[in-house]
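So, here come the structures, one by one.
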Structure 1
Amino acid sequence: MGSSVAVVALRRLAVVGLLITSLVIFACSASDEPLVTRIAFGSCANQSAPQLIWNAITDFDPQIFIWLGDNIYGDIRQPFKLFGKERTIGPWKNVPRFIPASEQEMQSRYKRAKNNPGYSRLRQSTKVIGTWDDHDYGLNDAGKEFGGKITNQRLLLDFLDEPQDSPRRKQAGVYSSYTFGPVGRQIKVILLDTRYHRDPLFSDGSILGSLQWMWLEKELNGPPSAITIIGSSIQVISNLSATTGPLFSLECWGHFPKERDRLFRLIRDSKRDGVFFISGDVHFGEITRYDCATGYPLYDITSSGLTQAVEKAVPPPLHFIVRFVAWLTPTTMRVMGRNCRYKSCTYGEPNFGAIEIDWDSTPVAMKIEVRDVNGFPVTGVKTSLLELQTQRIDSVAAIRAEESQKYCTLEMNLPWIVRYRLAILFFCTLAILLLGLIGLTYAAISVSRRCLHKYKFD
């Protein structure tokens, strides 16, 4: 009897020992995950353009670099042609401005981008992950209708060194998620695919498609993380097209208001703290914020582009015009800080995004910046994980107070005279110039007639 009791006791001790050993192994393996304190990101890198910015990114010494799309310019841009058999602009154009490249040409452009000396140095010391946007997807502004997406998905994943057995190579779309860092200090990176399943622009249809929405809901309701970064190739919060129309339009989630509302609801219902967005596409850098979606401020840090930027499209003496237009454009979401390089708090030259996390501070602090080609900040915000937590609201008065905050008025809800002031100024200027031209023409004709009359009289 005594021996049997001893055997049972020994077995129990053995089980307890195994459990303790397993917990120790798990704790050790979890603590072996390196702590991530620096993340860089960027978009819009033309493989044929000088890419000096990689030196600044390497000097920042990020542990992770995130591509946000237009990692190459794989489609072919045809020249502007207003007249002739093949017209690419104007109301009478008969051929598209952009056409897809062949698979061989796409491979060649990816190879050139991957072999860039600056990018090669970064890859040696940094974990590189990413998604795509339209130009590396294969066609400007394209969505689910584009026929080359299956082939180009494989080419992108080859560029990113995705393992051959990766689920990303079998699914429809390049969306994916990653978790970095030890337990309690983990960073979750969710990369969306805003191209493969996207309905036509202005349709207010779907951006992500049903399968990707199911996947995203599962990711947001999964194990908690201290920080969750959602990467979108197009801007999530800013909707500048609502204020720049009808002059020009920018792709963004604001063109699909039902989808954007669904995204905000999903984040709110998941009760996930520490969420913010990073985005690209627009060829300038800015930081935007929305306070009335999830119970805490939602930031969107836009970095665009590594080589492509709006000020590079105009001669240097005209850069002041671009900056003036950026300052004049009505925006309710842009974070306007005193430390911005320009008054508009946008940056239209090559740039990259930089995230720094101070895990030792109480509360944990974050510095998120857009930096220039020399690595100097041009705009940025400092926040903490305490700020990015759902605040409990116990009264209707508090709810109303929150709704009246600075970053709660969508661009679409601005008074029309404010919303369209850029277009009003443009057309008024055009009208004044036209009237001035007509006046000068009339004056020239009048002077010519007088001179002719005087000549005949003499």
Structure 2
Amino acid sequence: MSNEVSGMFKDLTSIHHARNGRLASWDQRGKNQDYWEIPPNESITLGEIEGPGCINHIWMTSSCRRVVAPSLIDPVLGASAAPVMEIAPPLGVIWDAYDPFYYRKALIKITWDDEDTPSVLAPLGDFFCIGNSYPGNFSSLPFNVSLKPEEAGKYGAPCSVSCYFPMPFNKKAKIEIINENELPFILYFNIDYEMYKDPLPEDTAYFHSSWHRENPCNGWGNDVQVNAPEVNNVTNFTGDNNYTVLDVKGTGHYVGCNLTVRHYQGSWWGEGNDMFFIDGEKRPSLNGTGTEDYFNHAWGMQRNAYPFYGTIVHEADTDGFQVSYRFHITDPVRFEKSLRVTIEHGHANQLSDDWSSTAYWYQTLPTSEPLTIAPVEDRIPEVPELPKRDLKLPELTDDMKAARESYEQRWKEYEPKREEQFLIKEDKARRESKLNTEFAHKLRKEFDEN
């Protein structure tokens, strides 16, 4: 007899023969250092999972701080404490500074089955809807970000992130973090998955995600007023020179994106229409009415965040950029051969703004074209900078000279000890990377034998 229960949570009313598993950064020595120190300029595998299975939830939190000066806390004892300084840096006990752009310098990479190319490749922050390395509190159905009030409004601020998109795989899932930074960063994570006895169907659609940026977009009239009659009468039927959110070949369905726009003209950036080209169309069969309309807002962007669409960071609360999202959970855009998702940057591509986006979609394997990503130097956000200060020391007293000499000596002694603790923690991450995969294999074997 079939189960006639319907609704969003109907799956909870049926028994499924599956086994839960988790890849995590928990301290496998039984201690409380439940995070990994991701080494600089290195790739770390969070774990490999044998299928058939499905990743149902990814949670992470991270922080990247540069040591600026010798702390008053012992570098060895401090390394065993929780990585949260209860006394704030302004009080002078510690002096660390956030790396403001590490969310763009680190990548998340996920590879399915026997593929030799990843299906997910994006900056760590942008994948979780952190645009321009600037976290904002929001909650949608597939993603959410949670940020402490005192961290709001800071580039590179620590926060927690979650992804609930289901990610099925038949043979294997490999999750990696690539740190293209000269600094290490700490990463806590839980990756929850299920294991199944029977192989998934051949037509299973696999989760994909990629990031793209155009800076600047190639605008023809950045010096012409937005919404001027001269601009509004320019035609664009074929989407030539539109901003590209996604351009993919294969069979599947597009499920949404996040978009970050830094606007430079000082007017309005959202007059551009979304245009979807399905299966090789020369002219789009899906045409929108404005960028804010695609994100289900109107007359500009509001400070709203809903299950399927909304604002993550509003341009009025930043130094000039907007981060928005739209998820096609109930209205995925289907394609049999190819899909090109584009948006005009200003009407008829008038404006030369800085656009970046992360696309999410499902398609059957193999992925027809390898995903690529811009080098790290082309991913860094453009932000206003304070002018450099050329300071000259006044005439120093003997006490001042002694103080500076003592400080420099303490830094010479402190820095190598702190660096040594970083290296110890990086080795722990490499070791536990192997242990995670070994444990996942053990769990799989036990499940298969039962």
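Every number in this text was worked out from the coordinates using simple rules, so none of it is lab data. Fair warning: this is a prediction, and the values are worked out from it, not measured in the lab. Cβ atoms are built from the backbone, for glycine too; each structure is taken alone.
Which one of 1, 2 has mean count of other Cβ atoms within 10 Å over residues 168-175, as calculated from the coordinates, equal to 21.1? Comparing all candidates, it corresponds to 2.
On relative contact order in percent (Cα under 8 Å, 6 or more apart), which of the structures labelled 1, 2 is highest?
Structure 2 comes out on top.
When mean projected area of the Cα convex hull in nm² is computed for each of 1, 2, the one that comes out at 33.6 is 1.
Computed over structures 1, 2, mean count of other Cβ atoms within 10 Å over residues 40-47 reaches its largest value in 1. For which of 1, 2 does Kirkwood radius over Cα pairs in Å, for residues 72-263 alone, calculated from the coordinates, equal 18.6? Answer by label: 1.
For which of the structures 1, 2 does the calculation of helix-only ellipticity at 222 nm (-39500 (n - 2.57) for each DSSP H run of 4 or more, over all residues; to 500) return -11000?
1
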